[in-house]
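Next come the structures, one after another.
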Structure P
Amino acid sequence: MPEFHASTESRIAANPTTRWGRIGPIVTILLLAPIVSELLYGALRVSVIFVLIPEILTWGCGALLIRETVCGWKKGWPSMLLLGIAIAVAEEWVIQQTSIAPLVGLAKNAYGRIWGVNWVYFLWAVGYESVWVAMLPAQLTELLFPRRRDELWLRTRGFVVTSIAFLVGAFLAWYGWTQRARVMIFHMPPYSPPPPYTLGALVVIGLLVLTAYVLPTPKKSEAGAPLPWLVTAILTVLASLWGAFVLLGFGSLPGVPYQVALAAGLAWCVVTLLLVQRWTSSRDWSDRHRFATVLGGVLGCCIGGFVMFRISGALRIDWIGKAILDAAAIVWLIFVGRDIRRQTA
């Protein structure tokens with residue numbers, strides 16, 4: 001994790017002509033996206049830490065492109081969520097195709113697989129990847145660089161280079177998973193999705209991008225926001241449940257009908273969105289609340305990842321590595337939160 005505090009960055013960002021003032025937000029979000037969504041959660045384990053490099057190209061560049069697009073459009077978090085869903089659809093149906101290929105690894109059976117789609121897993125992936133890959137890393141980076149929150153971090157050339165890096169990373173992820181890992185590690189034939197599935201996914205991605213562009217910025221209301229600690233507590237519980245929900249997608253609890261799992265997952269999404277929409281529309285929603293949202297999300301993914309480890313199993317080195325990394329991240333976030341509280345006091 002980047003070793004600096006929000007108070008230090010505030011002074012650096014006051015002079016954006018410095019090298020760190022220019023590249024700091026870019027480097028931070030590139031690292032935070034795969035670290036938060038993969039490493040702290042445990043989907044990327046210490047025993048295969050080298051995979052972090054291509055993850056930076058896909059998730060890191062993807063999160064940066066989404067943040068820059070939303071900032072350039074002057075839109076709010078709902079547009080960022082839609083673009084996050086778009087990158088999740090791209091990952092699940094076009095790049096690694098995990099939601100449409102027969103599941104491997106933790107999968108116990110073809111749980112919830114209808115019409116060639118792993119619906120329960122796909123629901124989890126859309127929720128997780130849109131929030132933990134795109135939204136939380138962008139929010140945390142903007143909190144760390146408050147003076148540059150409303151600025152574009154990339155010029156045109158930088159946006160093009162980042163887009164190319166994302167496409168390279170997407171190709172590496174596609175080839176490494178569908179053509180190599182599935183064949184050499186899991187002893188399954190290479191997977192090629194039906195062309196209508198790929199075309200349909202591209203159409204959905206286009207519609208999501210268009211909707212994100214035309215969606216109005218949420219208006220403020222007179223309703224009060226809850227105390228930051230309460231936001232953290234509620235979101236930690238909700239995020240922990242979602243982090244563990246992936247186990248249903250893999251069929252680890254076959255006694256639960258997949259229709260029930262889908263209904264419960266959709267209800268979770270609706271409740272969470274309604275809560276966040278109400279909170280963020282409040283006129284007294286502040287940086288302390290924004291940080292509380294990030295902290296709750298990170299704590300939740302750490303806890304949910306341990307549940308996944310406990311049920312699915314993990315190497316001893318991965319248990320130890322996850323515990324150390326999670327603890328270090330939480331301690332770092334506590335210092336960041338302390339500085340934000342001091343600045344807004």
Structure Q
Amino acid sequence: MPTHKARADLLRLINGFHASQAIHVAATLGLADLLGSGPRTTAELAAATKAHPTALYRLMRALASIGVFHEDDDRSFSLTPVGDFLRTDVAGTHAPMAQLIGRPNYWQAWGALLYAVRSGTTAFDHVHGSGVWEYRAQRPEETFIFDRAMASGTERFAEAVLEVCDFGRFHNVIDVGGGDGMFLAKILAAYPSLLGTLFDQPHVTTKAAISLEALGLSGRCQAIAGNFFLNVPEGGDVYLLKWILHDWDDTAAIGILRSCRRAMKPSSRLLVVEHVIGLPNASPDGKFMDLAMMVVTGGRERTEDEFAILLAEAGFQLISVTPTVPPLSLIEGALKGA
């Protein structure tokens with residue numbers, strides 16, 4: 001028989017979007033940064049953010065009730081260990097992601113989840129009349145917010161990959177769709193003899209080249225612009241795809257993999273960093289990320305067997321799947337017959 005607790009648990013899940021939107025607003029207002037130096041009153045925070053004092057208090061007490069902030073005396077608030085990750089100046093910050101997921105274009109696409117489930121097509125395209133990449137290309141602010149969100153977890157992901165992968169066996173790593181270059185930079189810092197190439201779209205590599213130079217890596221790393229559906233730089237010992245394949249359906253993902261295969265030497269390796277869908281009734285992170293791909297990009301998360309099939313279609317063989325710090329895994333492939 002259903003229990004009162006089960007009923008309450010379900011209602012909490014139904015209302016989950018309340019917390020998501022509240023955290024989005026807190027991140028957009030920069031509340032955690034303002035609390036970084038210590039507790040502050042609602043009046044002080046309202047003055048700093050140009051928010052309505054009473055409305056801001058109602059927001060913050062709600063977030064305090066779920067552990068994001070701590071409510072002190074006299075309507076003052078301080079950070080909790082959870083809320084600390086809404087600061088923009090801490091490693092592994094989730095502030096950019098919180099800002100992204102509450103943006104109207106993202107939120108409206110999720111509102112069409114039922115359409116996606118019924119039609120099998122992408123909700124974002126239906127709502128906005130174009131694919132997400134075209135939409136962002138026409139709106140620099142949305143591209144900036146998205147790029148910053150993708151970069152926010154880079155340090156944690158890089159450390160996780162470095163814990164399970166020996167890059168000392170390689171000489172030259174090609175980071176395909178490498179974004180701001182920080183993932184590649186962490187790898188190069190850990191292996192001083194390693195050379196690197198960052199490959200991405202022109203507007204991305206222009207900024208990445210500046211960052212890499214500031215880190216003193218321009219002598220060991222180049223940034224090359226291009227389209228990974230057409231070709232990627234040749235001659236790498238290892239080709240790295242971090243959070244790339246899940247953005248695309250199988251046909252497009254195979255196209256990206258085949259571009260890599262054409263550029264690879266017989267001895268080259270492929271490293272894919274993605275969610276791997278887990279067993280039934282478990283591993284919600286990957287499965288809800290899969291829904292996000294269905295809603296926003298038209299891509300998908302995949303099981304280990306699905307990755308094996310995908311790689312085989314592109315001319316690779318699956319070598320290993322190694323879990324890292326949840327929820328990502330490192331998938332290694334080699335050319336068939338190599």
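Computed from the coordinates by the stated procedures, all read-outs in this text should not be read as laboratory data. Everything numeric here is computed off the predicted structure, so don't read it as measured data. Cβ atoms are built from the backbone, for glycine too; each structure is taken alone.
Suppose you compute FRET efficiency 1/(1 + (r/R0)^6) of positions 80 and 240 (r between Cβ atoms, R0 = 35 Å, to 0.05) for every structure in P, Q: which one lands on 0.95? Can you show the working numbers first?
Numbers: P: 0.95; Q: 0.50.
This value belongs to structure P.
Oh, and also: Given a value of 1.7 for distance in nm of label points 7 Å out along Cα→Cβ at positions 40 and 280, point me to the structure among P, Q it was derived from.
P
From P, Q, which structure was helix-only ellipticity at 222 nm (-39500 (n - 2.57) for each DSSP H run of 4 or more, over all residues; to 500) = -14500 calculated on?
Q
Identify which of structures P, Q gives the largest calculated value of volume of the Cα convex hull per residue in Å³, for residues 128-167 alone.
Q
If we compute mean count of other Cβ atoms within 10 Å over residues 256-263 for structures P, Q, which one ends up with the highest value?
On the way: P: 14.5; Q: 19.8.
Largest calculated value belongs to Q.
Given 17.2, 51 as the derived value for Rg and Dmax of the Cα atoms in Å, for residues 88-191 alone, which of the supplied structures P, Q does it correspond to?
Comparing all candidates, it corresponds to P.
Matching task: 12 is the computed value of relative contact order in percent (Cα under 8 Å, 6 or more apart). Pick the structure from P, Q.
The correct label is Q.
Tell me which structure, out of P, Q, gives -0.33, -0.95, -1.09 once log10 I(q)/I(0) by the Debye sum over Cα atoms at q = 0.07, 0.12, 0.13 Å⁻¹ is calculated.
Computing log10 I(q)/I(0) by the Debye sum over Cα atoms at q = 0.07, 0.12, 0.13 Å⁻¹ on every structure in P, Q gives -0.33, -0.95, -1.09 only for Q.
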